[in-house]
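Below you'll find the structures, each written out as C-alpha cells.
Any read-out appearing in this document is the output of simple, stated calculations on the displayed coordinates, not a laboratory observation. All values derive from a computational prediction rather than experimental measurement. Cβ atoms are built from the backbone, for glycine too; each structure is taken alone.
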Structure P
Amino acid sequence: MEIIKTGNLEKIVDVLKNGGLVIMPTETVYIAAVDATNEHAVKKLVKYKNRPFGKPFSVGTTDLEMMKKYVEMNETAENLYKTFYPGPITIVCQGKHKVATGIESEVGTLGIFVTDHKLTIDVIEKLGKPITTTSANTSYQPRPFKISSLFKYLSKKQRGFIDLTVDVGEIPFNEASTVIDTTLDDPAVLRQGEIKLKNKVEVLSRSDEATQNTGKELWQKYEKYKGKRAIVFALQGPMGAGKTVFTKGLAKAMGVKEEVVSPTYDLELDYRLPTTDYKLIHIDAWRMSSDSELVELEFSKKITDKSVIAVEWADRVADEIRKYNEEAIIIWVKIRYGKGESERFISWGVI
C-alpha cells in the first residue's frame, strides 16, 4: 500500500482504472473508492469492508447526465436534484444494472449523488465512471476523519486490500449525507444527514385502542419495505406510557394471533406470522445496562435477515440501533403522557 499526502489525480485514477482500492478524502469523511463498474474491484471492496455480499454501495457522479446513465430518475428524484445538488444528499433510484454486481441492492435500487468536493469530482471526471463513496471504516466501526483513526481498526489483512491512501490530514467534522428513497409512492428519509428533511408526525391518543390503532397505521405505512429492509420501531417513553400497547397494535396489523406481552424479563419474544416466513421480534431494553446486551441478542443478524423489530426503551440502546441507519428503516416512536389520565401524545419520524 502506498500513502501519498496530496491529491495526485493521475495516480489515483490510474489505480482505479486497474481495479484498485483507494482511500481518499471527501467533504464528509474518508471513503473507500473503487470503480463502481469493475467486478474485481467491487469484490475487493466487499472483502475490505468485511460486510455481507448483497449490501449495496452508494456511488458518486458528476452531474445529472451521468446519473441518468445509471439510474431511472422519477419526478421526485429530479426535483431533489434541482433543489439540493451538488451537496450531501444521496438519492435512491431504480438502477439500470450498469454497475458491477454488489453495487445495487437486491431489489435493483442504487444510491447515487453528485458531490461538490473538488478532488472527488476531478477523479470521477477523469475516470469517466462513477466511484463508490462508502465510508472507509469497516462495518460497525467509527467514521474516519483522519487516517490514523482508520488504521487503528484495520487488520493486517484488511490493509492488504488497499492499493493507495491519500492522507490530507484530519477532515473537519461534517454530517453524513442525507439518504432518500424515491422509488416508492411516498419518498422516505432513510438517513438524516447535513440536510435535515422534516419527517415527523404527532397524534393524540385517548385510549389503549387508539394507541393500538396508531401502531396499525404505522405498519400500513411502512409495510411496503417488508422483505427489502429490516424495519425497526424504536419505542421511547416513560413507564406505563403505552409502548407495549403500541406493539400490540403493530402485531395485530401484521397478523400475529398470539397475545403480545411485555418481554421485560425475557428481553426478547418472537411472534410468528401464520401465513408467511416473517416474524415480529419484540425486544425490551429496560434491564439492559449497555448497548453490548443488544449485540448479544444478535441484533446485527436480525437486521441482515430483514426482520421486523419493536424495541421498547430504545433510548437505552440508541447508539447501537443508529449503527444500522443505512441497512434498516428505523422509525423512532415517542409516547408521552397528556393532561388527561388516558391521554398520550404519540410522535414518530424516520430521523
Structure Q
Amino acid sequence: MRLDVAIATAARREAARLARRVGMAPVRVAEIELAVTEAATNLQKHARDGALALRVITLRDRAALELISLDSGPGMADVGGALTDGVSGSGTLGVGMGAIARFADVFDVHSLPGRGTALLARFWTGDGPGPLPGADEPEVAGLTRPISGEEVCGDTWAARTEHGPDGERAVTVMMCDGLGHGPLAALAGERARAAFRAGSHRSPQDIVRALHTELRGSRGAAITVARADFSRGTVEHCGVGNVSAFVVNGDKRNTLLSLPGIVGHQMPAPRLFRTALDPDAVLVLHSDGLSDRWSPADFPGLFTRRPAVVAAQLLGQAGVRRDDAGIVVVRAARR
C-alpha cells in the first residue's frame, strides 16, 4: 500500500481480514488492528514518502501476519527513545512504536537519519510463549515490487531449508528476474518458483539446469541459486544473468560470480562456485531493479538486523522505479 490519505483505514481493514483468515482470536485481531493503524498513521504524519506491506507467512503448522513499513525519511536519530510507550507523533493513536513492539511476537526496526526507516512486526498464531517457528533455523526474507504502472512483478524469490543428519541446517534460496516486465515476465518468474519448490536437487548447479529446462518457451530469466550452510561456513552458488549476489560481513562486501546468459534460452554450462560464509555474515541476492553500487558502510547497523528489515531498507534505498525489483536476504539463526 502506497502512502496516501486513506492508508490507515485500508491497512487496518486488510490486517483484520488477514488475521481472521488465519484464525486469530478477536482480542489478537484488535491488537493487530491497533498496531497496524499506528504504523500507517505514523507514515501519514511524518514520512516524506512510504509504503506499508501486509502478508501472511507460514512455517510448519503455524501462520503469521507480517507488517513491513518503509519510508524515505526523515528517519529517527533516537530509535530507542521512539520505542518508549506513548512516544508517538501528534495525530496518531498515541500508543507509539513501543506498543507495536509489545503486541508483536517479532519486532525490528532500522532507521537512517535523513534517509528513511524500515520496520518489521510479525504476529504469530497460537497461544502461549512457546518457541517461535524457525527460531533455531537460518532466517530468510524477501520482497518484490513491480515497475511503476504494473500490477504484477517479474521478479520472484523462493527458499527451502534442509535438515542434515547431524542437526545442521542449510538454506537454499533462488532469486529470479523474468525478462522484461508485466504479465509474461511474471509468468516466467512463477514457473521458476514452482519448479524450484517442487524440485529435489540440492546443488545450485543442478537446480539451475532444471530451471533452464522448465523455462524453455517462456520469456526466460536471470537466476541465481545459492545454498548457505552456516554450520559448515560455506555458500555454494550458481548464477546466470544479471542477478547480484553478495556476502556481507561487517563493512565488507564480497561479490559472488555469475555467468552471462538467459535461463530458458541461451545459457552457458552452469558453474558452481564456493565462498566462505562466517556465522555473522549475511547473504544478499537481488535483481537489477536495485542498484548494485550500495556499500555496507552506508547502512550503519543494518546488517545486524533481521533479514526482512535488511531487504526492506535496501529495496527502499537502492531500488529504481524503472524496473521490477526483488531481493532476498539470509542470515544464520539468532544465537
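If FRET efficiency 1/(1 + (r/R0)^6) of positions 161 and 233 (r between Cβ atoms, R0 = 30 Å, to 0.05) is calculated from each of P, Q, which structure is the one that comes out at 0.95? Clearly, the read-out refers to Q. Looking at mean count of other Cβ atoms within 10 Å over residues 17-24 for structures P, Q, the greatest value goes to P. With distance in nm of label points 7 Å out along Cα→Cβ at positions 97 and 113 coming out at 2.8, pick the structure among P, Q it was computed from. Only one of P, Q returns 2.8 for distance in nm of label points 7 Å out along Cα→Cβ at positions 97 and 113, namely P. Can you say which of P, Q returns 18.1 when mean projected area of the Cα convex hull in nm² is computed? Considering all the candidates, the number was obtained from P. For the set P, Q, ranking by mean count of other Cβ atoms within 10 Å over residues 25-32 places P highest.
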